[in-house]
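Derivation of every value follows stated rules applied to the coordinates shown; laboratory data play no part. From a predicted model like this one, the values you see are computed outputs, not experimental measurements. Cβ atoms are built from the backbone, for glycine too; each structure is taken alone.
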Structure I
Amino acid sequence: MGTSRGDRPRIKLGMIGFGTAARAFLPALAHHPEFEMVAIADPFEPVRAGAAQEFGVTTYADVPDLLRHPGLDAVYIGSPTQLHGRHVELACRSGKHVLVEKPMATNLDEAKAMVGFTQQSGKVVLVGHSHSYDEPVHAMREIVRSGELGAARMINTWCYTDWVYRPRRPDELKDSEGGGVTIRQGAHQIDIIRYICGTDALSVRAKTLDLDPARSVTGAHSIFIDFRDGMVATAVYNGYGRFMSTELTQGVGEWGFIDKPRTPAPSRLTSEQELEAKRERAKTAIPGRAPHQAHYGLTVVTCDAGEIRQQPNGLVIYTRDGSRVVDLPTDTSPRERVLREFSDAIYGIAPAFHDARWGLANLEICMAALRSAREGREIYLSHQ
């Protein structure tokens, strides 16, 4: 559209899928006058009825109908992962800009096709939300890029949660359908690592774990990544809820709020009961701005002359001279940054950083980790 920040017509946005991830964008949308949410598509009739009553928007049962909504400029895709490829294709062919949730696809072929749709349509396709939009991650990247501590040599990001025992759709527990922690949560970790280090990954070695026969899923992983310039990284995730990362962050959880009590392991719920529990959980949107920094576990960056780690209000930097705390502002939420990147790309102010190619590279590392665990060997990468 090629216009300045001060002269932007509003972007009419439709939402495909209206669960937890979509609702988490509502506070951010309220802080971004560039966007106007005008329509929602969701296959579940009570969700549509509730959205129409609460927000006064037009609702649709089918995605093609939503894409024909008058004046629609862009769509947010928060549908199940196995539907992302088809929905991105439909949106691009309809001439809409796209913000698609991570993980972008269930496999590399689908992700590569999505990159192709972007190129053919000339529209913006942004992959997010991911935790590389968190303020501490941005600050770590800037410190690394400044050269203040020399080159980055090692990044370790470790996260322990109760992911396995939260309410889940059946597909969320299957690697083949984009489920399990390595694809769904590893997508955040790989995004953080790649965003901070700013160089290409070469190879991946990994182990994955399935520790509960009554809740069979890839529930934990340890991933080792080699990078082109000699840097290395580890991504550790454990979703079994026994030890929680919040014990290391003064109780501050993923979104910058003091965490609620742990989720108890589910009793023998039917699939329908679990879906209903998930829908009920989705009704409570993630709040917009938090009193503390978002924490996706603990990330530590080692540079030539020091270390950087997260803490609830910013960063701690360690050198031979001692340590110092860097307080960071909380006046912009991560999802507000997503929308700023999306709108800037739509209006031609700045290209999207977290574009479809970026999402493809992240997914390749997640899929390589699963393959490495299956085959017991190092996997070399080709889409970085």
Structure II
Amino acid sequence: MADGKGILLIATMDTKGVEALYLRERIRGLGRKPVLMDLSMAGKGEAQAEVLADEVARAGGSSLEQIHGSRDRASNTEVMIAGASSIARRLVGEGEVHGVVSIGGSTGSLMAADVMRALPFGIPKLIISSTAALPGMSTRYIGTGDITLMHSVIEVSGLSDVLKNVIDRAAYAVCGMADATPLGELKGKAKLIALTMLGPCEQCASGVRKALEEKGFQVVGFSAAGIGDRAMEEMIAQGLFDGVVDLAPGGVLEHLIGGMRDAGPHRLESAGEMGIPQVISTCSVNHITPPKRKYTEDHRKRRKYDLDRFRTWLRASPEELTTAAQAFAGKLNRAKGPVRLVIPLKGWSSADYPGSETYDPEQDLIFVSELKRLLKPEIEVSLVKANMEDPEFARAITGVCEEVFIG
């Protein structure tokens, strides 16, 4: 393993100093160059760290002295996270760091996770935490990041032989991950296309993926259930993709109505900002998924489709379809690259077929009409007389993809 690659080690040295120093020595013993960053907010900080707590605080626009004089823990934490993120991005950008690891409990892990999510996709990221398995914590740690969680099981407190074993395994893990081929070296071998997908348009997504792969593209799929498509937007903004096939952009409306598939305020924006071509369809745009605990009387009266015993799709109202079209147009009109929309006229998913309670192609035209009215003339909207899951629709959208991505 000895190649001298840098490993950023994040810890709060005022509470996890002994354990962090042991991990640093294990990383060094494996031939790496550990860079220990101290996120302590109490005491004077640990002089043994390569990046001292006061340096982190100053990078965040404050100082350790100011933090000690403040009782606003939330604000102090944000300062340290901002400073640590800035330093970490610089170290990665300068080629000094090739992987990141943290060790701690809840507070330290939450802070480290925010720093890790500020780094590009493909940089190895490992959190060793005694709270990784607490209900709800894993999703807070990971979010949209490509973060690996290691549940220490035992508390990170004192160097027992059992904890040393946990730390030893973590050291081997992060050093081993740093051996992987950097994503930047893979970029350029073939054009990368981001593809959103959901179970109700899986056949279409599979057909499009296979057709594009036959043309020499690499297709990277994202589950458009809220987190996956948020992550896709972030990765597009990092410049990882050459084009987008957005089959399932329902997260746009979900954000506006507070649905379970809420993909955030910037859904459907990154490709336009980067100027890369995008081909867009409408799977799930005509359905919403508000949390059942927040159902209104109106929601209870809606036509619905039960995907399974856990997930229910409600038919979007005419007003919601109009709102969605307006949001789509506002985002797509700002795009700096080519945009094409391909919309099926006989149902927008496998949940949307003749006989289904929510099937209503005439009402879907409310969205189509409003969208066409608001879009710039150069954005073409193609209408296909098929259901999204019909083979002819996959062929139609593939044809448009070839026109847009190949020319």
- Note on the structure: Across I, II, distance in nm of label points 7 Å out along Cα→Cβ at positions 87 and 119 reaches its greatest value in structure I
- If mean count of other Cβ atoms within 10 Å over residues 135-142 is calculated for I, II, the one returning 20.4 is structure I
- Message: When FRET efficiency 1/(1 + (r/R0)^6) of positions 111 and 151 (r between Cβ atoms, R0 = 30 Å, to 0.05) is computed for each of I, II, which one produces 0.95?
- Response: II
- Message: To test your reading of the models, identify which of I, II gives -13000 for helix-only ellipticity at 222 nm (-39500 (n - 2.57) for each DSSP H run of 4 or more, over all residues; to 500) when calculated.
- Response: II
- Which of I, II yields 29, 17, 15 [Cα extents along the principal axes in Å, for residues 15-54 alone, calculated]: I
- The value 24.2, 70 for Rg and Dmax of the Cα atoms in Å, derived from one of I, II, belongs to structure II
- Among the shown structures I, II, from which was the value 52, 46, 33 of Cα extents along the principal axes in Å, for residues 31-230 alone calculated? I
- Message: With mean count of other Cβ atoms within 10 Å over residues 143-150 as the yardstick, tell me which of I, II scores highest.
- Response: II
- Item | relative contact order in percent (Cα under 8 Å, 6 or more apart) - structure with the largest value, from I, II | I
